[in-house]
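Student: There are structures below to look over.
Derivation of every value follows stated rules applied to the coordinates shown; laboratory data play no part. Note that the structure is predicted; figures quoted are calculated from it, not measured. Cβ atoms are built from the backbone, for glycine too; each structure is taken alone.
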Structure 1
Amino acid sequence: MKLYQKTIEVQSAGAHPTFHNVTEQLQKALADSGIKNGQVTVYSHHTTCSVIIQEQSHDKTYFGLEYLQQDMCDIMEKLIPTCRVEGQYRHPGPEHVEFGDSVGEPGPWTSLNTDGHLRSVLFGRSETLVIENGKLDLGQFGFVYFIDWDQVRARKREVKFSFIGE
């Protein structure tokens with residue numbers, strides 16, 4: 001049994017959820033791993049991010065979101081509205097804001113990302129795929145997307161791949 005791990009970096013846009021199609025990087029990492037049969041888990045340790053497998057929509061909005069991604073954002077806006085003002089949600093409380101200050105966050109406004117936390121809970125922070133004969137079993141239309149739901153600011157994020165197999 002063989003284990004291979006890879007981390008890639010992506011840049012979120014801020015001001016709206018950012019979707020990253022990481023399928024190509026995942027396929028390259030699979031080739032580098034040498035694993036022919038097994039599985040890979042794609043995950044985020046960021047608590048405002050998600051990993052999903054979904055169809056590529058091809059058509060895009062003027063802001064660069066694929067139509068299906070924009071539909072997801074529109075639904076999320078109805079279910080979990082974007083946090084725009086202090087007190088809109090219970091989180092963050094004063095102790096959490098103080099903690100953020102103690103670890104070097106640029107300001108208390110960076111804690112106004114409760115919507116991102118709640119959205120990541122619904123979508124999940126990982127996906128596991130089967131590897132068969134050296135290929136990802138994504139089906140005909142499947143792509144792997146990393147979503148940064150945190151709209152407060154642009155920043156670098158890490159996407160983790162953990163392969164196991166032979």
Structure 2
Amino acid sequence: MNIVWSNFFVQLVAFLILFFLLQRFAFKPLFGIMEKRRQMVLEQMDSAKKNREEADQFIEEQKQALQQARKEAHDIIEQARITSSRQADDIIQTARSESDRLKEEARREIEAEKNKALAALKAQVSGLSVLIASKIIEKQVDEQSQKELVEQYLQNVGNQS
């Protein structure tokens with residue numbers, strides 16, 4: 001194999017010129033674009049990492065907020081249960097007091113009516129006694145007449161009732 005040195009140098013010079021031109025006009029812009037792309041990918045990766053960390057933090061905050069809300073709901077339910085129990089006890093106590101008051105009022109009314117009836121009966125008996133006594137004194141009757149008179153008055157009283 002025989003090397004022609006003149007062709008070799010011409011090809012070497014042509015190669016160097018081509019390399020220089022490619023370096024200047026093709027590789028430099030291409031590497032610039034690739035560097036920009038690399039920077040953009042790095043920024044997107046950093047942004048994604050930051051977003052994931054923020055999302056994890058947000059999820060943790062939401063878990064804590066949910067746990068707090070559950071605790072508050074439980075406290076509210078417990079407070080409502082206590083309040084309703086207290087109100088039920090108050091209602092029962094009020095009903096018992098009212099029942100006792102109504103019973104006592106009914107007892108007093110019954111006692112008053114009983115006393116009125118006794119007073120009326122006593123008045124009637126005393127009136128009848130006085131009437132019988134006055135009739136007996138007026139008539140001064142014998143025993144048989146006295147019996148008849150008492151029976152007559154008793155029948156009158158029975159008819160008046």
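Student: Distance in nm of label points 7 Å out along Cα→Cβ at positions 19 and 67 was computed and gave 1.2; which structure, 1, 2, did it come from? Mind showing how you got there, number by number?
Tutor: Details: 1: 1.2; 2: 6.6.
Structure of origin is 1.
Student: Please state which of the structures 1, 2 yields 262 when volume of the Cα convex hull per residue in Å³ is computed from it. Write out the running numbers ahead of the final one.
Tutor: Details: 1: 120; 2: 262.
Derived from the structure labelled 2.
Student: Output the label of whichever structure in 1, 2 has the greatest value of distance in nm of label points 7 Å out along Cα→Cβ at positions 3 and 107.
Tutor: By distance in nm of label points 7 Å out along Cα→Cβ at positions 3 and 107, the leading structure of 1, 2 is 2.
Student: Out of 1, 2, choose the structure whose coordinates give distance in nm of label points 7 Å out along Cα→Cβ at positions 123 and 147 equal to 0.3 when calculated.
Tutor: 1
Student: So, one more: Have a look at 1, 2 and say which one yields 12.8 for mean count of other Cβ atoms within 10 Å over residues 91-98, as calculated. Let's see the in-between values first.
Tutor: Working: 1: 12.8; 2: 10.0.
Considering all the candidates, the number was obtained from 1.
Student: Consider the structures 1, 2: one of them gives -34000 for helix-only ellipticity at 222 nm (-39500 (n - 2.57) for each DSSP H run of 4 or more, over all residues; to 500) as calculated from the coordinates. Say which. Don't skip to the end; give the middle numbers.
Tutor: Numbers: 1: -8000; 2: -34000.
The structure behind it is 2.
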